[in-house]
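Enquirer: Next up: the structures, one after another.
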Structure P
Amino acid sequence: MKKEDLLALGIDEEVAKKVMALHGADQTKFNTRLATVEAERDNYKQTADGNSEALKAAQAKAVKYDELKPKYDQINSDYDKLKTSGQAAIDAEVAKVKRQSAIDSLVTSYNPKNKKSVMALIDVEVVKLEDGKLTGLKEQLDGLVKSDAYLFGSKSSYSPAGGQSPNTDLDLDKAIKEGNLTEYLKQKKEKEKE
């Protein structure tokens, strides 16, 4: 709106100046507000553009669930297989140790002169350990006792002079184990004086 437009409408020049002054003040407020709104708009647009770029970059880096799911399932499957096979290997090793221990125990109970020699003559592949009981070993050992009796019996034929058992001081062994050697020596000295 211009001052000439107001004068053409028949408005007095003084009134037209006042109207234009009021209009100018309103126009200034409007222009200031418009500039503020445009600045905010530009700021929001910049922020939105920056966020859009950041989102695109994040999406480019992000791994989709659908891409990870098969890998996750495969890793889980491999872990379960390893866990199962590992437990099976442990169980097999424990069973092997139990079987060998039972074999050693039974062979030792037959009082072999040389355990290695007796073990070499046993077919351990036919020996089974089921429910804590050995099968197939007792028969082999009984057969060896009959066929090769020289492999069994006392380990030594040594006999001390005079046929008496050797003089061992069990009290000395006990004192050493208990750490009372000084007390033992005092008692032994007192016995010798008597």
Structure Q
Amino acid sequence: MITICVHTPAHASSSADLLQQVKKHSTHVKTMQTKFLQEKHVDFLDAPITTTGHMYFVKKENNSYSLLWEYDAPSASGIWFNNDVSWIWTQKRESLRQSKGYENTFVNTMMEQIIFWLHIDPQKIESLYQLELLGTHSIKLIPKRKEMFQSITVTFHTDLKGLETLVLEEKDNSTRLSFFETKYNTPMLRTFIDGTPLP
């Protein structure tokens, strides 16, 4: 008889417990690549505005990182975050240029949220948000201070290594990000502009 033991994360008993479990299980994630579906729901539209693309994330030494967010459809564009500096392009990467602070505030804020959850800091999260546990791997956050997003709902993959969905609620609309075909710590062949490897 062959016995196969599969380790699954314990069910979280509180919001703080879930955050600690996510931090524990994501500690050894050095690279991540995933596909995403972005659905923006606006009050005056019957159907959401949808876009698709890929995200690549590399965690480097000294708590630094690179994150590449590329839209594939309906049109090609991208944003690259290297620590606190962001770069953008449209149509092709050759048009890459440094982003000015006022450009695409929503996308920048959305990226900050994604990086926030890839670089999870439970103590900082609890200081900034009121937390509500929604399930074994889902949590809702209400900002303690005024922010662009009135609430944020985060659902982690069952292995607690990364995001499954991220819902950002604004006053009159919301954005839902769904991540799928996620791979961790896989070889990356292409490179960011700073030499960080990419698939």
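Enquirer: With mean projected area of the Cα convex hull in nm² computed per structure, which member of P, Q shows the largest figure? List each step's numbers first, then the result.
Expert: On the way: P: 36.9; Q: 13.9.
If we compare mean projected area of the Cα convex hull in nm² over P, Q, the biggest value is for P.
Enquirer: Tell me which structure, out of P, Q, gives -5000 once helix-only ellipticity at 222 nm (-39500 (n - 2.57) for each DSSP H run of 4 or more, over all residues; to 500) is calculated.
Expert: Answer by label: Q.
Enquirer: Just checking, which of P, Q has the largest value of relative contact order in percent (Cα under 8 Å, 6 or more apart)?
Expert: Greatest value across P, Q: structure Q.
Enquirer: Consider the structures P, Q: one of them gives 0.00 for FRET efficiency 1/(1 + (r/R0)^6) of positions 58 and 114 (r between Cβ atoms, R0 = 30 Å, to 0.05) as calculated from the coordinates. Say which.
Expert: P
Read-outs: derived from the displayed coordinates by stated rules, not from any lab. Note that this is a predicted model, so its numbers are computed, not measured. Cβ atoms are built from the backbone, for glycine too; each structure is taken alone.
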